[in-house]
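Okay, got some structures for you below.
Since every read-out is calculated from the coordinates, none of them should be taken as a lab result. Keep in mind it's a predicted model, so treat the numbers as computed, not measured. Cβ atoms are built from the backbone, for glycine too; each structure is taken alone.
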Structure I
Amino acid sequence: MRSPYPEPTVAGNQTIQSARQALATARAAGNPEREARALLDLGRGYAAAGLSVEAATAFESALDVARALGDRELAAQALANVGSQLHQAGQHDEALELSRQAVDAFAALGDVRGRLRTLANCAVIEQRLGSHGAALADVDTALTLSDELGEPILAVGLLALRADLCSALGQTAQADSSRRQAVQRARRLGDPTLLARQLEHLGESLLRTERYDEALRIYREAATLHRQEADVDGQYRVALQLALVHQLRVSWAEADVALTESLALCEQVADEPRRDYLRASLASARLELGRYDEAIDLAETAAAGYRRVADPIGEGRALATLGQALEASGAPERARAVWFQALDLLEPIDSSAADAVRGLLTS
């Protein structure tokens, strides 16, 4: 979930440079309020540049100045930002403590929007800490506030987070309901990118609960949206999921189409680690479809690729498929030789895959 805090008007180094100049001017003039605001801007600049530790330090300095000044509003902003950046820096316990203080500070000020966004941040930190029940309580409060304030995009993100939390707590029906509400709200907003992502999340949930037909429908809608938006990364993610659904449904012709698209998109997004996995999967689909020569070529290429990166499990499994294709094409002796190679690779590290190869050798 993205940070609930506003982005700086000018990102990165330009913001940092401007804030430093403003800070020097404020200190020279002896103006602590402007100093606190300049430190907040400096922290936001560091945050935009991805420098979480530096951002947290700037926000902590802003907090010290705001407290000395007695400015509760600036202090609340600084607290919230320190908490957010400490979370980004991996200091989750301290981040949660300060974010909780910020929630109370915003509540005392009557700043509902500040309270909402900091509650959302608390929930993200609590999820990271494994405090799923506390995170769920914060999400539910934040959802109520987001509806009151008219924050529909934030509400979609909160519902998605709620679904993840309910799933972690074993509340399957509640997780499903929240996931579908996120999709419905994204649909009403008319944002195709937001809707496609929520559809993907729903598809993942449907896959986990083996509702393959509905998952297929959901992923197809997401794929259409990603194509309309020319989102190649999105198309790739969904093509991979569609291929998985088709394989689970034992629909090999459809799996072949989805895997072929996935492999083409894999080249476009340069996902080198997954390329041989896709080749091996496509080899299995071609084997099932009786296209043995193509299966052999794909499995050989996949095995060679796995060998180059020293992945014996991937290589062994690709060799197992290669042996099946060789046997089916009328070369049983070559198949047995390949299976023995696969067994040598798999036996020390993957007993279940090794047992499957033994089954091929004894069949």
Structure II
Amino acid sequence: MITGLCNIYINTNSKCSLFKETFPLVYEASDNWLINIRGKFQKEIIDYIKHNFLDCEEKCIFFSSLDEANWSKSTCTMLKQSRYDYVYVFLEDHFLLKPIEHFKNVIKDMMNEGIEYFQYSFFNIGISSLNIEALYPHQSKEFFIFQLEAEKMDFLRRNNRHFYPYALPSISSKNYFNKILKTETKVLLMVPKFIQILMENMFFVYPKNRKFWFYINSFASKLGVRFIIYPPETPFNLEKSLFDCNLDLLPIKVGCLKEELFTNWDDDNKLSNSSLIKRGLYPTKLHAKSYIGSIPPNTIDYILVAGESKDYKYCPDIPRVEELPMKYILVKSGSLVISSLQDSYVLEAGMSMWIHANIAHTFFSKEGCVYFSCIEFKVN
């Protein structure tokens, strides 16, 4: 078994809803859940867990009154209640795509092979099955496995620059995780946002920004100080790229999944169409029943002749889709069948509806129709 670590901030309805969708998918992976919920939905989430998981008293340890200003310190306190040698960091916006038994088998394979770290989401980003051969891995049932050593860092920086020796959506040995946490035990100085923006405008974008602060911190650490680019109440400063990873953390045995296990619901990680929204897999229903949006004043009419159909799917070309793309349809004459893999609806003349535009859908008219359709119009 592994320890499940859930130290998350939930302050919006959307994050609250996501937790209720994703936590049940992975609950059975651990019988040692360490749970610290922060934000205004704290009570609702804890009540949800206690009411929906009848064995949570045996499996869950709930924390409160921890250091909310420092994620690493609060996590260190939580880990004192860990019973196992491996830690799964739960993130509410990552969906398990496989059955829970498959997830358990992946964990078992990790332990049997002595893997110290693997990234469970953002599949094939950083290192994939197409470019791992040059690392001369050996294979288990679920993983490609290689030893990450200081000698390999230059090669990886040239050929796999988006690989992270530590990323949050991961399972790692408790020993390795504690080493990562200790990097945040110094006096933390947040770099002002305007300085970060200024640096980016001076071409200090990834990986130059990571290199720069790693160099600065190599000197600052001697004074017990560490400069950070994310607020200390968040866990993001823990992540280690190839360009700011302390070599004292190495060597470690790394696993790379052979099959996709999790995916993020809205974040493409700047490299692929991997999010559930971009794939048209979230939400599951085409019809947005309670949605009310803005409709542009200048309408454009479309015509389908008898027996004609058209296929559609829309999503903005941006790394993170923070709001679901919506589509409005109004039938002016005739009838229109709107269908996806999950749903089918018939609109007669005068009827309208909102749908989730990112879900692949088809318009079909048996006898012909005229309709108005638009992607949601927003005034900035």
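When mean count of other Cβ atoms within 10 Å over residues 153-160 is computed for each of I, II, the one that comes out at 14.0 is II.
Thinking only about mean count of other Cβ atoms within 10 Å over residues 129-136, which of I, II has the largest value?
Ranking I, II on mean count of other Cβ atoms within 10 Å over residues 129-136, first place is I.
Looking at structures I, II, which one was helix-only ellipticity at 222 nm (-39500 (n - 2.57) for each DSSP H run of 4 or more, over all residues; to 500) calculated from, given that it came out as -28500? Of the structures listed, the value fits I. Among candidates I, II, the computation of relative contact order in percent (Cα under 8 Å, 6 or more apart) that gave 6 used structure I. For which of the structures I, II does the calculation of Rg/Rh (Cα atoms, Kirkwood Rh), for residues 97-272 alone return 1.05? Source structure for this number: I.
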